[in-house]
Structures are given as structure tokens and as C-alpha cells.
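A short reminder: the numbers here are calculations on the coordinates, not readings from a lab. Predicted model only: the values in this text are computed from it and were never measured. Cβ atoms are built from the backbone, for glycine too; each structure is taken alone.
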Structure I
Amino acid sequence: MLPNTQSVTFKVLGIAALALLMLIPLLQVQGLVSERNGLRDQAIAQIAARWGEAQTVGGPLLALTYTQRWKTDQGWAERNATRLLLPAVLDIDTQLQTATRAYGIYETPVYTASISMTARFDADDLEMLRLLVGQGAKALELRIPLADVRGLREVRTLRVNGKDYRLQPGSSTNGYATAAVTLDTQLLQAPVSLELALDLAGTERIQFLPLGRATSLKLAANWADPSFIGAFLPVRHEMVDPQQFKASWQVLELNRGYGQHWDEADADASRMAASAFGVALYQPASVYQQNERAGKYGVLFIALTFVAFFLFEILKKLRVHPVQYLLIGVALCTFYLLLLALSEQIGFGPAYALAAAAVALLVGGYAAAVLSTRRAGLVLGGSLVVVYGLLYGLVASEQYSLLIGALTLLAVLALMMYLTRRVDWYGESRAAPLPQTCADNPHP
């Protein structure tokens with residue numbers, strides 16, 4: 001029979017091995033979380049394909065197609081080129097009406113944006129286009145860049161210098177689809193003013209391109225949690241009430257990485273895309289993100305539960321078989337599977353409470369039977385409730401999760417050291433018997 005010291009050592013090593021073995025079902029659950037999250041992304045893509053993608057909206061720009069000529073060794077060569085000109089002033093006013101759309105059990109926020117724009121092209125900027133007209137201009141277009149023209153619901157107004165026009169599908173500009181209208185080059189003889197009002201549908205977020213020398217944007221939406229995204233933050237924002245916000249931006253030509261005009265063939269599309277700014281309809285971390293964060297602490301809490309059982313063995317001189325440890329570990333892994341399944345149906349918070357209560361009752365009842373004491377079951381079940389409460393705090397508190405986790409580990413370590421301070425890990429007293437002295441054994 002093995003000495004007691006070796007029995008305890010092998011028991012500790014066996015428990016550690018079982019805790020590591022629980023990585024297998026935990027990794028399986030994490031894989032399932034990733035799979036379900038992928039299905040959610042596919043569902044959102046299906047909604048966006050039917051309703052409208054996440055939108056990026058550009059202010060109006062003028063595009064003049066002309067003949068570009070240059071001399072070569074073989075004579076004169078020419079090609080068609082397109083010169084793009086941005087407005088001097090661009091003002092945008094946007095109202096978002098938000099809602100949610102579902103595909104199966106998956107939901108995502110969508111919106112309909114009521115957008116009003118006014119823009120002005122100054123005479124000094126138009127002089128450059130007038131010079132190109134004299135070199136053989138072929139067409140002048142007004143273009144409105146959009147990420148997804150399928151989201152256009154209605155163009156209520158398009159008025160250029162007081163005259164009404166109708167938008168048509170246009171050619172791609174700097175990587176964006178466009179709605180366009182052909183204009184008479186005679187308009188270039190004087191400053192050009194424009195009014196545009198349209199309704200645009202999209203999913204999850206909307207951004208704008210600062211295509212004016214001075215661009216201002218006012219945006220309001222009936223959404224409780226705006227997340228401001230892109231190259232620029234709003235200069236002002238406020239919550240009108242718990243379900244509505246307003247924000248405004250001001251962007252200058254000096255703030256972005258491109259000028260007021262360029263040839264389309266020489267354009268760097270990434271620069272324009274990088275200047276986009278706007279808002280995302282933020283939703284609290286999805287149930288899959290929360291499930292993934294909870295699973296990261298799985299081995300830690302399984303190990304803590306095993307340690308609690310082991311301490312009962314040592315302090316109360318009880319015996320727990322490795323198979324019983326294994327069953328407890330599987331029960332603890334089942335928590336994460338149950339949490340995932342319930343959270344898809346009723347939300348993360350209620351699902352967490354139900355899954356934690358079920359596993360705490362299961363493990364507590366099993367502990368009471370295995371350790372033959374109701375008190376042990378109550379203590380271990382209550383400990384699990386505390387542990388799962390702590391885990392919920394770690395999952396819910398993204399910014400302070402590291403601090404909470406570090407302090408908790410320190411507290412648990414201190415508690416373990418306190419509880420085991422008198423445990424005789426060698427199985428025998430450290431004090432050796434004193435040798436007999438002459439005084440104890442006098443000569444006869």
C-alpha cells in the first residue's frame with residue numbers, strides 16, 4: 001500500500017489532470033458558440049440583403065468627362081478622363097427611424113434615414129471645369145455616392161439652381177455606387193446650388209463622407225445606445241430622452257486626406273473611405289460574445305470546485321472517488337451548453353440565472369449524497385452560487401474584468417492558505433521523539 005504522502009500527492013495530481021481533461025468539452029462548447037455566432041452573421045447578412053446594407057452616404061459631387069490629349073513620339077494621343085469636383089459647402093440633416101428585424105431567432109437593428117442635403121459649388125472652383133469644357137467636354141454629371149443603392153426608398157427632391165431633376169443609376173466613383181443626373185455644362189458659368197432629399201434604408205450603421213470644403217452633419221435617431229464610429233467624433237451630442245439622441249459634426253477639407261478635385265483615374269479610393277464617419281446602432285454585447293467570455297473562465301471555476309471538494313476530503317477526512325470528480329466536472333461543463341441554449345431564447349441574463357441555479361442544485365445535491373452530509377451539499381452549492389455570481393460580474397464588466405479576476409484569485413488563494421494552514425501534508429507529525437538522556441535512564 002502506498003504511503004499516505006504519496007496517496008495525497010497522487011490525488012492532487014489526478015484532480016489536476018481531471019481539471020485539464022475538462023478542456024475537451026469546454027472547447028467543444030466554445031466551438032459551438034462560434035458556429036452559432038456564424039449562423040447569426042449569416043442571418044444578419046440575409047436581412048441586410050433584403051432591407052439594405054450598412055450605408056455610407058456621400059455628398060453631391062460634379063463629374064466632368066472630357067478628352068485628355070498629350071503628345072508622344074508617334075503623335076498625339078488621347079483618352080477620356082473624368083474630373084471630379086467637390087462642393088465648397090455641404091450641409092446634411094438626417095433623421096433615423098430605427099426598428100429591429102428578425103431572421104429565425106436572430107435579430108438586428110435596421111433604420112430608414114430621412115436625409116436632406118444642401119450644397120454649393122463656388123465660381124472659383126467651377127473655373128477649373130470651365131477650362132476643361134473648352135478642351136472638349138463630353139458630359140457633366142451630378143453624382144451621389146452610396147454604399148448600397150438598393151436601399152434607396154424615395155428621392156423626394158433634387159433641385160439644381162432651382163430646377164427639378166430626376167436621379168438615375170450612375171457609374172461607380174472611388175469604389176462607391178452612385179445615383180446620378182446629367183447636367184448642362186452651361187450651369188458651370190455661375191455658382192451651382194443644390195437641394196436633395198431622399199429616404200435611405202440600411203442595417204446596423206450609417207456613415208457619411210465629408211465631401212465639402214466645409215461639411216456639417218446633424219443626425220437624430222430614436223435609439224438608446226449610439227456608438228459613434230469612423231474618422232471623426234461629433235462636436236456635440238446629447239440624449240434627448242432615454243430612447244433618443246442628437247449629434248452634430250463639423251469637418252473641414254484640412255481634416256481629411258484628399259483635396260477638392262482630382263481625376264477619377266488617379267483617385268485613391270481608400271482615402272475617401274477612411275474619412276467616413278457616423279453612428280452604429282449599438283447593441284449590448286451579443287449573447288455569443290457573452291457566452292465566449294464566460295467560457296474563458298471555465299477551467300478556472302472547474303478547478304476551484306475541485307479544490308473545494310478536495311478540501312472537504314482533507315479537512316473532514318472523507319473520500320471522493322475520481323469518477324465522482326469527473327461527474328462533477330461534466331456537470332460544470334454542462335452549465336456552458338445550457339447557458340448557450342437558453343440565452344438564444346430568453347436573453348443572457350435570465351439564461352445565466354437559470355443555468356447557474358440548475359447546476360448549483362445538481363452539484364450541491366450530489367455533494368450532499370457523496371459526502372454523506374447535508375451541510376457539505378449546502379456549502380458547496382452556495383459556493384457555486386457565489387462563483388457563478390462572480391463569473392457574471394466578470395462577463396458583464398468588460399473594463400474591470402481583469403481587476404475583478406485578479407482580486408478574486410488573490411482572495412481565493414488566501415482562503416485556501418488559511419483553511420489548509422494546519423493540514424499535515426506529510427501524514428505524520430513533524431516533531432521527532434526526543435532521544436532518551438542519562439537523566440531519564442539512570443544506571444542501576
Structure II
Amino acid sequence: MLRFLRRQSVRWLVLLGLCELMLLAISLCLATYLRYAHHPDELAEFSMHMPERALVFGGSIVFAMVAMGQYQAHMRTTRFGLLARQAVAFVLGGTLLVIGYYVVPQAYVGRGVLAIALTLGFLLVLGLRLAFLQLVEVEALKRRVLVLGAGTRAAQIHNQMRRRTDRRGFHVVGYIPHARETIAVPEQHLIRYKLPLHVLVQREQIDEVVVGVDDRRGHLPMDALLECRQAGVTITDLTSFFEREAGRLQLTILDPSWLVFSGGFNGTPLRQLSKRCFDLVAATLLLLLCWPLMLLEMLAIRLESGPGQPILYRQERVGEHGRTFLLLKFRSMRTDAERDGVARWAAKNDDRVTRVGRISRKLRLDELPQLWNVLKGDMSIVGPRPERPQFVADLATQIRYYTLRHCLKPGLAGWAQLSYPYGATVEEAAEKLKYDLFYVKNHNLLLDLLILIQTVEVVLFGRGAR
């Protein structure tokens with residue numbers, strides 16, 4: 001089983017996806033009977049391949065919902081936001097179906113059936129989504145978590161995971177203070193007990209104990225934890241808890257020994273081969289799909305800047321193992337943007353960006369030439385974004401573990417781009433590094449595919465662009 005599928009929140013979302021796939025398939029069946037109720041001959045003819053058509057219909061809509069981030073474990077959105085994303089997903093899925101019917105005419109279901117199926121599917125999925133959101137908030141269905149420790153480390157659960165969506169899969173029963181640490185958790189969340197730990201765990205029906213004491217050296221109640229473990233209670237390190245529940249590595253509690261012994265960092269020859277094959281296939285398909293957009297982008301730059309001005313922009317970036325390479329982009333800034341030779345972060349509403357560049361940055365069209373970097377082997381389709389050598393040299397001295405992100409090839413898309421907006425300060429770079437390190441540690445073929453699909457949402461909603 002893939003490591004990131006072990007998270008309970010992810011398993012809930014997989015179940016939700018399967019239920020929605022079933023509802024969408026049922027929607028097409030119902031639409032068919034409604035459309036041809038008075039035409040038994042046509043109904044019989046259409047029903048011959050109903051399972052295949054229903055599966056294609058449901059699969060296309062679910063694929064579009066994945067692309068809109070509807071299956072992200074940590075999505076924070078209002079009900080209106082949920083409605084808007086689902087509407088865009090159904091429009092995208094309907095478009096994919098129309099294109100598919102054009103390519104494979106035998107799969108065509110008719111405009112009437114398609115319109116009814118999309119309407120029914122939208123309502124059924126929306127109803128299931130709203131019910132699901134209510135269900136996951138039921139406390140009885142959440143894992144009951146007890147935190148061993150109440151100092152600076154343990155307090156990060158309270159401080160960093162305040163939102164209801166951050167705690168969607170678990171409920172913190174309380175924090176047990178340790179004698180050798182300064183308490184940093186509010187008093188009302190503390191549990192002061194005189195019972196043995198395993199008795200307290202049994203009485204409070206605890207499912208998981210998270211070890212988050214400030215100083216673990218020789219001060220952990222190992223016998224008590226072992227008794228809890230024998231009783232079937234999960235014992236989890238605080239760093240692993242953050243990795244699993246938040247989809248990031250918490251830098252302030254990260255230590256080298258955990259990185260060495262916790263697993264991940266799959267760099268086997270088989271994984272390298274699969275990642276390279278994925279890069280080549282995905283880059284080739286994207287070039288075949290996007291070459292008209294690239295021609296339009298080139299024409300727009302030429303019309304705005306005039307003849308003699310460069311269309312492509314080459315910039316030195318840091319790649320795998322710290323090696324530098326020339327990254328290709330469509331030029332989106334004035335040619336004198338850095339005439340003094342000083343590297344600068346792109347700012348919001350940066351006056352160096354051209355009119356065409358402002359649009360292409362929002363739609364990520366300026367990054368399409370990087371597909372050539374992928375084909376050359378300088379980059380991957382998915383990975384940490386490559387930074388300029390000047391920024392890397394500065395950030396490496398200020399942010400611990402920053403150079404770990406260079407153990408993989410940089411990517412055109414990435415986990416950090418999905419999870420965090422554009423970073424233009426040291427603090428924001430440190431936040432993005434938490435997600436980059438999560439990807440570096442947990443990357444696999446399926447995660448790459450999911451990130452690539454969900455990048456559609458980033459492009460359509462213009463998240464993180466400057």
C-alpha cells in the first residue's frame with residue numbers, strides 16, 4: 001500500500017470518490033431511462049453498452065473533480081466555494097466527454113442524455129458532499145488523540161492546527177505535561193492524572209498517543225507506552241503526526257535522526273526509471289496539447305515588444321544535487337528588468353511585468369518552454385520549483401535543511417505549489433520548504449500523477465501567480 005494512503009483522511013476521500021463515481025454512473029442510467037422512457041427500441045439499443053458508458057461518464061467527472069482539488073485532504077473552503085469548484089469541475093468534465101465523443105463516436109450518448117445526466121449527477125454529488133462534510137465533523141467518528149507533552153513542541157499542535165479542517169480526522173483529548181518542560185499549552189487543555197498511563201488511555205478510549213515532549217532523552221515512560229502499544233493503541237512521534245495530518249514537515253521540530261530512520265526518500269533505480277518515463281510521456285503529451293497556445297504566446301510577445309526583442313528568456317537555476325542549468329521561459333518582464341544585475345523576487349503587481357506577461361503568468365503559459373528542460377533531463381514534471389543560485393545561497397544559510405530539496409530534480413509542478421501560494425520572503429520560503437520536503441520524502445508515481453492533475457486547478461484559479 002502506498003504510504004500516503006495510510007492516512008485516515010485520505011482513506012475517507014478514496015471512499016468518497018468511489019461513492020461519487022457510483023452516483024455519477026447511476027445518473028447516466030437514470031438519464032437514459034428518462035430520455036428514452038417512451039422509446040423502448042432506442043432504450044434497448046442504448047442499454048447494450050450502459051455499464052461502459054456509465055463508467056466513462058463517472059470517470060471523466062471524477063477526474064475533473066480531482067483536477068479541481070475536490071479530493072484534497074486539507075481543503076479549506078466555504079459551502080459557496082465547494083459549489084463553485086464543483087460547477088467548474090462538471091463544466092470541465094462535460095467538455096472532456098464532448099471531446100471524447102468526438103474522438104470515439106461509438107461512445108456518444110446524445111445531448112439530451114448528457115444534459116440530464118450532468119444535472120442529476122451535479123445534484124446527487126452535491127448532496128453527498130454536504131452530507132460527507134457533516135459526517136466527518138461527528139466527534140464519535142474521529143480518532144481520539146492524547147498528546148504526551150505540553151511544552152513548546154507539543155504546543156505546535158494547538159498553535160499550528162487550530163482550524164476545524166486541520167483536525168477533520170482526529171480529536172485532541174488533551175495534553176499530559178512532563179515534569180522537565182515549561183508548559184506552553186493553555187491550562188484548560190491539560191490533563192493532570194495520577195493513574196498509570198495505560199489506565200488513563202483505556203478510560204478515555206484513546207486511539208493514538210502522540211509523543212511530543214521537549215526532551216526525550218531518558219525521560220520517556222517507555223514501559224507505560226509499551227503497555228499502551230500492546231493494548232492496540234497507536235504510538236506516534238510528533239514529527240510523523242504532522243507529516244501525516246498536515247502534509248508537510250514541521251521544520252521547528254525536525255531533527256536529523258528522524259529524517260534518517262523514518263523511511264521515505266525513495267531513490268531506487270526502479271523509482272528513478274519510473275519517474276523519468278513519467279516525465280517523458282507527460283512532457284510529450286503536454287507539448288502536443290499546448291503547442292497552439294505556445295504559438296499564440298510567441299505572437300503576443302512579438303506584437304507587444306516589436307521585432308528584435310527576445311521571446312524566450314534563459315535564466316540560471318539550481319537543479320539536482322546543486323548543479324545549475326539554464327531554465328527556459330517565455331519572457332514576461334521588460335528586457336531591462338534587472339539592469340543593475342541584482343536578483344529580485346517577483347513582487348505583487350510588479351511594474352517590471354509586461355501586459356502580455358501579466359496574463360501569461362496568471363495562466364502559467366510563460367512556463368511551457370520548461371517542457372524542453374524536462375525532455376533534456378534538467379527538470380521533472382513534478383518536484384520542488386527551481387530557484388536562482390543567488391536566492392539558494394542566501395536561503396541555505398537562513399533556513400535549516402533547505403538544501404535537502406535539491407536531492408531531486410526540480411519540477412514544473414509541485415506539492416508546494418498546490419499547498420502554498422507564491423513565496424517572496426525568507427519566511428514564505430521556509431513555509432514552502434515544509435511542503436517541498438514532504439514531497440521529497442514521500443514522492444511516488446501516483447502522487448506525481450495526482451499533483452499533475454490538480455495543477456489544472458492552480459492554472460484555472462491563478463493561485464500563487466505573480
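Rank structures I, II by relative contact order in percent (Cα under 8 Å, 6 or more apart) and report only the one at the top, that is, the highest. Walk me through the numbers on the way to the answer.
Working: I: 17; II: 13.
Sorting by relative contact order in percent (Cα under 8 Å, 6 or more apart) in descending order puts I first.
Looking at structures I, II, which one was distance in nm of label points 7 Å out along Cα→Cβ at positions 48 and 64 calculated from, given that it came out as 2.8?
On the way: I: 3.8; II: 2.8.
The value was obtained from structure II.
Of the structures labelled I, II, one was used to calculate helix-only ellipticity at 222 nm (-39500 (n - 2.57) for each DSSP H run of 4 or more, over all residues; to 500), giving -14000. Name it. Walk me through the numbers before you get to the answer.
Working: I: -14000; II: -17000.
Going through each structure in turn, the value belongs to I.
By the measure percent of Cα pairs over 33 Å apart, tell me the structure among I, II with the highest figure.
Details: I: 57; II: 48.
Comparing I, II, the top value of percent of Cα pairs over 33 Å apart belongs to I.
Between I, II, which one scores greatest on mean count of other Cβ atoms within 10 Å over residues 256-263? Before the final figure, lay out the partial values.
Working: I: 15.0; II: 11.4.
Ranking I, II on mean count of other Cβ atoms within 10 Å over residues 256-263, first place is I.
Output the label of whichever structure in I, II has the greatest value of distance in nm of label points 7 Å out along Cα→Cβ at positions 40 and 368. The partial results should precede the final answer.
Details: I: 3.6; II: 5.4.
The maximum falls on structure II.
Given structures I, II, which gives the highest value for distance in nm of label points 7 Å out along Cα→Cβ at positions 72 and 376? Working shown, then result.
Working: I: 9.1; II: 3.2.
Greatest value across I, II: structure I.
Where is mean count of other Cβ atoms within 10 Å over residues 192-199 largest, in which of I, II?
Structure I comes out on top.
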